[in-house]
Structure I
Amino acid sequence: MPPDLLYTGCALDRAADQRRDPAWVAERLRDPQSLIVPVWRDRNLIIPGDPPAAAAIAGSGAQDIVSLAAQVAFLGVDSGARAWFAADLSALERDTVGDLHGGAQFADLRRFGAVMDRTDGSVLAYARGIMHWHGRHRFCGVCGSPTVSREGGHVRVCTDPDCGAQHFPRTDPAVIMLVTRSGPDGGACLLARQSKWPTGIVSTLAGFLEPGESLEEAVIREVAEEAGVAVEAARYRASQPWPFPSSLMLGFRADAAADAEIRFDAHELEDARWFTRADIAAFPESDLKLPRADSIARWLVEEWLAEG
C-alpha cells in the first residue's frame, strides 16, 4: 500500500476472535485504560493543532461518553494492549458533546485528513464508517424488525426469532480511474468535473460496481458511459477506505488510444478534457484545481505526473 494514501494504515489489531466474546468486550469497556473515539452525526472529535490529532478519551471521561452513546463498537487493540471503541453520540445536542477533551471539536474528517498523522486519520475513518453503518441498519432488511448489535458492533442481528438474519458492516465498492493516452508532451490524462463540485475542481472518473461485473469491466463501462472513450488495459493501482459515507475506492489506470476523443454525458458531467502535464502545471493561472489532497483521485494524478 502506498505510504502516503490517506485513511489507510490503521495499526489496530481488530481482534476478531475476542470481539465475539461479550464478556471480554464488556470487560474492555469497563477498563479505564480503554480509549473511546466519539462520533457525532458523521463528524469526528478532533484536537486542533499542528498537526490536528484524533481525540481518544480514557478514564472517567470515557465512561461518561459510553453512558451517553446510542451505539458503541469495538475497533481493536493497539500495541500497548489498550482497547479502542467508537461511540455514537448523534442523538445528543451539539452543546452537550462539544469541547470534551483538550479543546477538541467535532468536525468533518475531510477538513483535516490531509494534514493529520495518517494513523490518526485511519482510526477516525474507521470509527466514522462503522457508526454510519449502525445508524442505517437499525432495522432488518429482510423482515423489517429491529436489529441489535453483536460481536462488539461488527454484526447486527434481527430480533425476530423467525428471521434472525445477520447483517454485517457494508462497504460499497467503487472504481476510480485515471485514463491516459500517449502523445506529444508526454501524453495526457482525462479529467472531468461535475456541476455540484466546488468551482474549478477537476478529477478522475469514478463509479460504483454493478452486480455481475468485474472491477475491470466496471472501469471500461464507466469511462465509456461518462466520457465516451474506449479504454483497455485497466490496471489496479491501490485502494482507499472512503467512509464518506461508506465506500471502498479501488484505484485503476486505463489506456485510451492516442487519438481518442471525449464525448461526455452532460447528465453526468459538466466538462471533461485531456490535460497534459504542462496544462496541469498551469492550473493556478487557469483557476483549475486538482481534487483534494486526501483522495485517491489526487494520488492517481500525482503518480502519473511523477512519471513524466
Structure II
Amino acid sequence: MAISSMNFQALLEPRLRKVFFSAYDEKKEEYREVFHVADSKKAKETDQHVTGLGIWEEKSESGPISYAEIGMGDEVTYVHKEYAKGIQVPRRLVDDEMYDVIDKLPRELARGGRALVEITAANVLNEGFTKNGYDGVPLFSDAHPLKGKDKKDPAKVGDNYLDLELDGQGKALEEAIKLLQAQVDDNGLKIQAKADTLIVPTDLEFTALRLLNSTLQAGTPNNDVNVLKGKLKPVVLSYLENPKAFFVADSTLHQLWFFWRVKPEFKGEENFDTMVAKYRGYLRFSVGYSDWRGIVGSEGTVSP
C-alpha cells in the first residue's frame, strides 16, 4: 500500500513501537534484583509504621491478660512522578526509506527511559548516607530512633551503618552481616535478619565474586574454609556512584520499594499540516524505602 500523508504515521507506529520495547527489554533490569516491585492503582502509596507490641508477659493463674497499646509510628508516602520524552519523524524520511535513521530514534528513546528507571532506583542507595528519611536520619545511620514504649534500653538506637572497605579477605563483609543480624524493632527485640544479598558497584564486582565463590578463604595463603561461599547472592548495580560502597540485605525483610503506576508506553500522532509524526514514551513510578531495617550500608572509606 502506498504511503500517503494521511497514513504514514499509522503505518510506522507498530514498527517503531516494536523497536522501542525491544530496546527497553534488551538487558536485564537490575533494580528488580534489589527492590520489591509492585503495581499501584493510586496516585500515591502510603506505608504506616506500627511500633510493635513488645514481648509477651507471664500471666498469673487468676490475673487478667495484659493488653498492649498499639503505637503508631512514622508514615512513609510514595508519590508517583511522571516522565516522558518525544521524537519527531518528518514524512520525507519515510519517502526516502531512511529506516536505519528512523529505527534509531525509538531505540535511543527507550534506552533513555530505561536508564532513568535504573538511576532513580540506585539513587535510593546513593543518597542513603546523606539524605534524611522518614525518621529524621539517612537510610544508613547509626542513630535511628527507636520509638517503642516497651524498649528494654531507652538509650538504644538502631544501627545499619558501617564504614569498612570491602577487603579481599571478607572481614568487612562479616562485620556487615553481624550488624544486620543485630538489628532490632522499635521495642528493642531482634528482628532475626539473615543476610542473603550483597549489592556492589561495578568496581567491586570481581571482589564480591571472589569472596562468595572461593572454596578457601579469599586473599590469604591459609587453608581455612571460606565460610562466605554461597552465603549471599551478588548483585551488581551499574549506577551506584561510590566505587567503594557496598550493601548487605535480607531480601525477605528489607523495605526498599519500587511502585509502577504506569509502565513504559509508546504512542504517536501525525500533524496534518506539517506532515510530521510525533511519538512519545511515557512512564510513571515512585521508588524509596519504608524502613531502614533489613539492610546495612557501608561507604567503604576506612580499611579494616
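Things to note:
- Per FRET efficiency 1/(1 + (r/R0)^6) of positions 93 and 285 (r between Cβ atoms, R0 = 41 Å, to 0.05), the highest-valued of structures I, II: II
- Comparing mean count of other Cβ atoms within 10 Å over residues 61-68 across structures I, II, the highest figure comes from I.
- Structure from which 4.7 was derived, distance in nm of label points 7 Å out along Cα→Cβ at positions 85 and 205, options I, II: I
- Structures compared: I, II; top value of Kirkwood radius over Cα pairs in Å, for residues 37-100 alone, i.e. the largest, recorded for II.
- Highest-scoring entry among I, II, by mean count of other Cβ atoms within 10 Å over residues 141-148, is II.
- Label whose coordinates, when Cα extents along the principal axes in Å is calculated, return 88, 60, 32 (choices I, II): II
- Ranking I, II by distance in nm of label points 7 Å out along Cα→Cβ at positions 125 and 165, the structure that comes out highest: I
- Structure with the greatest value (metric relative contact order in percent (Cα under 8 Å, 6 or more apart), set I, II): II
- Structure with the greatest value (metric FRET efficiency 1/(1 + (r/R0)^6) of positions 13 and 237 (r between Cβ atoms, R0 = 35 Å, to 0.05), set I, II): I
Since every read-out is calculated from the coordinates, none of them should be taken as a lab result. The structure displayed is predicted, hence computed values, not measured ones. Cβ atoms are built from the backbone, for glycine too; each structure is taken alone.
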